[in-house]
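Engineer: Right after this note come the structures.
No lab work stands behind these numbers, since they all come straight from the coordinates. Bear in mind that the values here come from a model prediction, so they are computed numbers and not experimental data. Cβ atoms are built from the backbone, for glycine too; each structure is taken alone.
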Structure I
Amino acid sequence: MNLNTSFPKTVYAIQHLAFEDLGSLEDAFYQLGFRVRYFEAGVDDLGPALDYEGLTIILGGPIGVYETDDYPFLIDEISGLRQRLKDNKPTIGICLGAQLIAHALGAKVYAGEQKEIGWSKLEIKNVEHNILAPLKDTKVLHWHGDTFDLPENATLLASSALYPNQAFSVGKSILALQFHLEVLEESFEKWLIGHTCEIRNAQLSIQKLRNDNRKYAKRLEDMTSHIMNRFISRTM
């Protein structure tokens, strides 16, 4: 891969929950020669991450973009993100991060009719140069209760059986993913511990989630590496 040598070689990641980190993405970026720097939402000043000229990734978390009264840091995060997107700086949002991107672009974000938790395939849309094409026939991890409308001028990339708007892009530099492509097989137990109340309230089987992780996570890790290679190539 021929990379633009002037492109910043550190990936900034905004983290909303300790165990929802970059996961397999971190390994993919290291292999491409990038470093990684984390910012903790609600604790750190997110200004440097949102102003950054290089790639910033906004990760998931169990709060809603509309919960600004309870989590006032979201106000500044959304404001900074809105300017970042206006400037077309390279940005990836995952789960809550995708919802924040949708909201910052003017789309409605709201509680869905039911939670989508577990492993299932996506319907990859037949659009030109769909960056998610490697995920065709690959099961991905879903873990969300909120959803969003498709922003104006966005290209829909994927849907699921429960939610039509699973991924979208705006140009070549902005990518929003409702699902989790970053989950790392060896770290998934943290999710089962950290989300235990949500799992039990949804009456889901922890053992099935664990077994499905063993079945599907490794292939997803491989596909994620391909996708990040494609994103970096077209962005840089």
Structure II
Amino acid sequence: MIGDPDHHRRPLIAVNDVQHLEDGVLDKIAHPTFPCVGAKSALARGTLKIMACHSLVSGWDDVRIHRTLLDWAADYRTDPKGLRSLAVVFEGPLTLDEADFEKAMWERIQSFSDKDHWLGQPFDHRVSPDPEDPHFSLSFGGEAFFVVGLHPNASRPARRFPSPTLVFNLHDQFEHLREEGKYERMREKILERDREIAGDINPMLARHGELSEARQYSGRQVAADWHCPFRDPRRKSTHGSD
């Protein structure tokens, strides 16, 4: 696991609580029944970074999280080999239901994207900034990311983590897996493992380009007419629409 060098900048979280939050993520991923083999691979290779933060419903750590996303994107461009994941785990709230978790998650994501725009970071042209577009993805530091939301009250067992957690994954690393002919095999393995612990396959899952991935981020099963509350401020300049 990659350590967090900024741990001394978190006055709202006691050191022992930081370890507790990190252990909660590590224990869940390491559990034999956890279905995501990509996360397990990152853990085994030491390319899983965990950030402990204050609250999902607060902007207290937003600048620090965004700075880490910029570093994550830059480091990947320098060395794009292997799978890596950035897990941002929050102390709480622990009582959010799925709808409230989804709302708070998008508020944090909106804040990170606004900061990316303010700093003049380019949007990754390989994906769309429109959350209704099947090719939608987030972009930080010029690299496309997707998010996996995890929390104590998730209906899907695989998404049920001890504390609210946002896992940021780089799109490009999965494109490399596709080019190598490894992606579909990994995807099928994850789906089968998910079926084993949940009894069925997550109905929200879809391949990139088939349906907007924004519908998958929170883990909540959303209706066909669901509209994403997120708006990337670079959408107009990138795609010429509002």
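Engineer: Say we calculate distance in nm of label points 7 Å out along Cα→Cβ at positions 69 and 213 for every structure; which of I, II gives the highest result? All intermediate terms of the calculation are to be shown ahead of the outcome.
Structural biologist: Working: I: 3.5; II: 1.3.
With respect to distance in nm of label points 7 Å out along Cα→Cβ at positions 69 and 213, the highest-scoring structure among I, II is I.
Engineer: If distance in nm of label points 7 Å out along Cα→Cβ at positions 117 and 165 is computed to be 3.1, which of I, II is the source?
Structural biologist: On the way: I: 2.4; II: 3.1.
Derived from the structure labelled II.
Engineer: Once distance in nm of label points 7 Å out along Cα→Cβ at positions 93 and 125 is calculated for all of I, II, which comes out largest?
Structural biologist: Details: I: 1.5; II: 4.4.
When distance in nm of label points 7 Å out along Cα→Cβ at positions 93 and 125 is calculated for I, II, structure II comes out on top.
Engineer: Work out which structure the value 35, 30, 21 belongs to, where Cα extents along the principal axes in Å, for residues 141-220 alone was derived from one of I, II. Walk me through the numbers on the way to the answer.
Structural biologist: Values: I: 41, 27, 21; II: 35, 30, 21.
Value 35, 30, 21 for Cα extents along the principal axes in Å, for residues 141-220 alone corresponds to II out of I, II.
Engineer: Then there is this: Can you spot which of I, II the value 56 was calculated from, given it is percent of Cα pairs over 14 Å apart, for residues 109-180 alone?
Structural biologist: Details: I: 56; II: 67.
It traces back to I.
Engineer: On mean count of other Cβ atoms within 10 Å over residues 45-52, which of the structures labelled I, II is highest?
Structural biologist: Top value of mean count of other Cβ atoms within 10 Å over residues 45-52 goes to structure II.
Engineer: Moving on to the next point. Which structure, out of I, II, was helix-only ellipticity at 222 nm (-39500 (n - 2.57) for each DSSP H run of 4 or more, over all residues; to 500) calculated from, if the result is -12000? Please list the in-between numbers first.
Structural biologist: On the way: I: -10000; II: -12000.
Answer for the origin of the read-out: II.
Engineer: Identify which of structures I, II gives the largest calculated value of distance in nm of label points 7 Å out along Cα→Cβ at positions 53 and 189.
Structural biologist: I
Engineer: As an exercise: distance in nm of label points 7 Å out along Cα→Cβ at positions 85 and 205, calculated from one structure in I, II, equals 1.3. Which structure is it? Write down the numbers at each step before the final one.
Structural biologist: Details: I: 3.9; II: 1.3.
Derived from the structure labelled II.
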